[in-house]
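Laboratory data are not the source of any read-out in this text; all were calculated from the coordinates shown. All of these numbers come straight from a predicted model, not from anything done at the bench. Cβ atoms are built from the backbone, for glycine too; each structure is taken alone.
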Structure P
Amino acid sequence: MERVRAGEAGAYEELLARYGEAVRRAVRIRLHDRLRAQYDSLDFVQDVWASLLAAGPGPDRFPDQDALVKYLCGIARNKVIEVFRRRFATRTHAITREEPLPPDTRDSGPGLPGKGPTPSQAAVAGERWDDWVRRLPPGHRAVLERLRDGHTHEEVAAMLNVSVRTVERIVRRLKDLPG
């Protein structure tokens, strides 16, 4: 601790390496399952180190390593208990009042964005598609349109009465087109 307070290079890293795992374990042991999805144990660990450095306890406060570990674990326990009380005991931040979002929110109206492209992305993609298809012969267009509709190479070949290798060759050639 004296080396950390003195600003000695590498002292803080040594402190973290030596006691970091004990602090992380102290947090993980006390962190409630419902809080794990919302809080990372490393956030608590960082709070513990920040509290230790802000408090600046004197070197006589920790006569040995065990005293320092007990102090750090006590800070960790208090940090977790503080969040637990705020999230379970208060009405304002109560985790028990939270409800999960429905699995598919695309059609639920305004709010969260859906998984699909935005209107501007769809417009740009449509323009690129039209430009690309315009440069192709009609047979190639037919293959592309069916692939775009979600058909497999085999299904497209059967629909257009061509071989699967022909469909694959057309796709390979399309990859070489500019733009």
Structure Q
Amino acid sequence: MKSARRFLDALYDGAGMVAGGFLVVMLVLIVLQMIARWTGVVFRGAPDYAGYCMAAASFLAFAHTLNRGAHIRVTLLQQALASRGNARRIHLLDLWCLFAGAAATTLLAGYAVRAVQWSYRFQDVSQGQDATPLWIPQLGMAIGACLLALCFWDNFLSRAFAGRDNIVRETI
């Protein structure tokens, strides 16, 4: 079981590193586009590629961000229950929230994967000057959505069977 935990944590961390790489590529594309404008050179598709990098970086970082406790969580209800000593209700509330997140992200992942499949099947291309096959930039979103769904199910099952999830708690 510990090897599975290490693998999943490494998978989420690896996706976070790849997301950071996409942010760097986005920065380089923006700087190159600025230089191209200053020199009068045409750099076709640079804004589109930067947008693709932003989408990939966002979705690939979601699972890593969830496990690091960096997503915005509204803990007002949990704090109110904790002040009354309702540990059981807090556990059930966490289970419900993790299940709702897992269900919603599973639907999102399914639609994202289908969008990639349809774009590939119909050979859909972007409307910009670059005419990039759309399934390529959509792939980052689909992989990130699948990882987020996996992360939510991972945390839900850990909370349900081990009594605790894998989310790092806020230190404040």
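Remarks
- Highest-scoring label, criterion being distance in nm of label points 7 Å out along Cα→Cβ at positions 18 and 42, among P, Q: Q
- Label whose coordinates, when Rg/Rh (Cα atoms, Kirkwood Rh) is calculated, return 1.09 (choices P, Q): Q
- Parent structure of the calculated result 0.60, given that FRET efficiency 1/(1 + (r/R0)^6) of positions 10 and 66 (r between Cβ atoms, R0 = 25 Å, to 0.05) is the read-out and P, Q the choices: P
- Which of P, Q yields -20500 [helix-only ellipticity at 222 nm (-39500 (n - 2.57) for each DSSP H run of 4 or more, over all residues; to 500), calculated]: P
- Highest-scoring label, criterion being relative contact order in percent (Cα under 8 Å, 6 or more apart), among P, Q: Q
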